[in-house]
1. Taking 0.60 as the value of FRET efficiency 1/(1 + (r/R0)^6) of positions 26 and 138 (r between Cβ atoms, R0 = 25 Å, to 0.05) derived from one of the structures shown (P, Q), identify that structure.
2. One of P, Q was used to compute FRET efficiency 1/(1 + (r/R0)^6) of positions 66 and 106 (r between Cβ atoms, R0 = 35 Å, to 0.05), and the answer was 1.00. Which one was it?
3. Have a look at P, Q and say which one yields -25500 for helix-only ellipticity at 222 nm (-39500 (n - 2.57) for each DSSP H run of 4 or more, over all residues; to 500), as calculated.
4. Looking at structures P, Q, which one was mean projected area of the Cα convex hull in nm² calculated from, given that it came out as 9.5?
5. If distance in nm of label points 7 Å out along Cα→Cβ at positions 2 and 82 comes out at 4.8 when worked out from the coordinates, which of P, Q was used?
6. Quick check on the output: 43 is relative contact order in percent (Cα under 8 Å, 6 or more apart), derived from one of P, Q. Which one produced it?
7. If distance in nm of label points 7 Å out along Cα→Cβ at positions 18 and 146 is calculated from each of P, Q, which structure is the one that comes out at 2.5?
Structure P
Amino acid sequence: MNPYAPHLGDRDPLAVIAATPERLQSLLDTIGAERAGRSPAPGKWSAREILCHLADCEVVFAFRLRQTLAEAHHVIQPFDQEKWASTYGAYDAGAALDVFSSVRRWNLALIRGTAPGALSKPVTHPERGDMTFQVLVETMAGHDLNHLRQIESMAGQAVRTQ
């Protein structure tokens, strides 16, 4: 099950994940480093925190993709994003985007080099059930789109207040 499927719709997941780093850079340029650290509302992550989350998730996806290909039926280890977010004060938005973009290029190379038959390789998420390598890729894309929309909203607010 892909909880981000509604965000993806009928879009090509590879095209989405390939375009995300450049889109994030454009949005960060619009928002600016100072505004990137401002929360849009109480209890909501700032653009900087979302970028940190995306960097963390890209590292997680890197492991999940590789384990899925390497093991007979990998069981994904979930993580608590709020607990991971407790360290985000140590990072700036640009560094988070650099990590995300670098690991994303690495993940794209893996995905593009994967044999078509491997796309149906099974993997299990303890909270989401059985899925495939392809669903992991689709989840990455939907996750990107979800957070891009959040940052786009912040960028729109930044443009209106300039």
Structure Q
Amino acid sequence: MNSTEQQERFDDWTREHAAILHHVANGFAEGVDRQDLMQELLLAVWKAIPAFRGESQVTSFLFRVTHNTALTWRRTRHNYQRRVEQFEALTPPAPTDAPPDRSGVQLEQLYAAIRQLPPVDRSLMLLSLDGLSYREMAGVHGLTESNVGVRLNRARQKLTETLKTLSHELD
């Protein structure tokens, strides 16, 4: 299939079956996340077009592609948010007179603290935030799983200290 045929098929499918995309986006996301998910769905449909062999109806194919994409998007988003919340727990509580929009400042403080870690520890911390297991991290860096665990524990302690220092500097 050449790119012109793919573009024609994409245009036809998105025009004729736009409701499927909108239903999936509305069912899995809300607010501005809907727009992000819709872009992911459109991209997934575009990428999946060459795999369509005509053995099923277009709607069945679109449902399968969009639902799998939405489930992956939701799981990835959920895992990321959970990890951010875990690391935000490392930050000392905001003073009661802090402005209401402190979460962005806290997240920037977290990234600033991560940037102060040695490169391997920084990488391990970011991989941890992305949900990789100790085994996967060990494979990426050529370390043992126990070494990854030790380094992550030390990095978390260092982060806690750095975040406390950063928090006190802002007060």
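1. P
2. Here the read-out was taken from P.
3. Details: P: -21000; Q: -25500.
For helix-only ellipticity at 222 nm (-39500 (n - 2.57) for each DSSP H run of 4 or more, over all residues; to 500), the value -25500 is produced by structure Q.
4. The read-out comes from structure P.
5. This figure was derived from Q.
6. Numbers: P: 43; Q: 19.
Of the structures listed, the value fits P.
7. P
Coordinate-derived values only; no laboratory data. Predicted model only: the values in this text are computed from it and were never measured. Cβ atoms are built from the backbone, for glycine too; each structure is taken alone.
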